[in-house]
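J.: Below you'll find a set of structures to go through.
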Structure P
Amino acid sequence: MNSKRSSSTLASQAAKALSSKGTSVTQKSLAASVLSQRNPHNQTGAAMEDKASQVLQSSKYSAQTKSFAASVLSQSNKSR
């Protein structure tokens with residue numbers, strides 16, 4: 001079990017991103033992962049960790065997308 005959870009504020013932002021028509025596919029997938037992490041029994045998968053890492057290393061993504069990516073990585077599996 002993962003003891004870390006997404007904050008309610010970030011989860012709210014993620015829900016808004018998922019319902020917005022102007023949100024990119026990358027941001028939506030990260031937002032979905034953020035929402036999933038509200039449940040402490042869910043754990044970030046390796047593929048999502050890789051995607052989040054790539055987002056953080058790129059200059060083309062928005063601050064909101066990077067915020068979602070940082071949250072996803074902060075809850076990643078430390079043994080990977």
Structure Q
Amino acid sequence: MCLFEYDQEKHIKMEKAESYQDGIALGEERGKRLGQEMGQDIINRLNQSLIADNRLEDLTRSVQDPIYQEELLKEYGILM
């Protein structure tokens with residue numbers, strides 16, 4: 001005598017739902033990582049440009065003021 005019945009259709013649906021959620025989580029993690037890498041690249045490009053132009057005060061201010069940082073990114077054509 002069996003204590004429970006195996007429902008193959010229900011099992012397949014559950015497996016698909018778990019796989020789908022795993023895929024979403026993986027995609028989100030990859031997106032976060034890519035976004036971080038892109039953000040680092042953008043800020044590094046700005047910092048290199050400011051250093052090359054000897055704009056050290058602007059570099060210091062941009063680290064402390066995100067609005068000013070965005071203005072500089074636009075000024076240097078790094079961010080449109």
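J.: Out of P, Q, which structure matches -18500 when helix-only ellipticity at 222 nm (-39500 (n - 2.57) for each DSSP H run of 4 or more, over all residues; to 500) is calculated?
T.: On the way: P: -18500; Q: -28000.
It was calculated from structure P.
J.: Once relative contact order in percent (Cα under 8 Å, 6 or more apart) is calculated for all of P, Q, which comes out largest? Show your work: numbers first, answer last.
T.: On the way: P: 35; Q: 19.
Once relative contact order in percent (Cα under 8 Å, 6 or more apart) is worked out for each structure, P has the highest.
J.: To test your reading of the models, identify which of P, Q gives 2.6 for distance in nm of label points 7 Å out along Cα→Cβ at positions 4 and 60 when calculated.
T.: Label of the source structure: P.
J.: Matching task: 4.9 is the computed value of mean projected area of the Cα convex hull in nm². Pick the structure from P, Q.
T.: Values: P: 4.9; Q: 8.7.
The read-out was computed on structure P.
J.: Taking FRET efficiency 1/(1 + (r/R0)^6) of positions 28 and 68 (r between Cβ atoms, R0 = 30 Å, to 0.05) for each of P, Q, which is largest?
T.: Values: P: 1.00; Q: 0.45.
By FRET efficiency 1/(1 + (r/R0)^6) of positions 28 and 68 (r between Cβ atoms, R0 = 30 Å, to 0.05), the leading structure of P, Q is P.
We did not get these values from a lab; they are worked out from the coordinates using the rules stated. All values derive from a computational prediction rather than experimental measurement. Cβ atoms are built from the backbone, for glycine too; each structure is taken alone.
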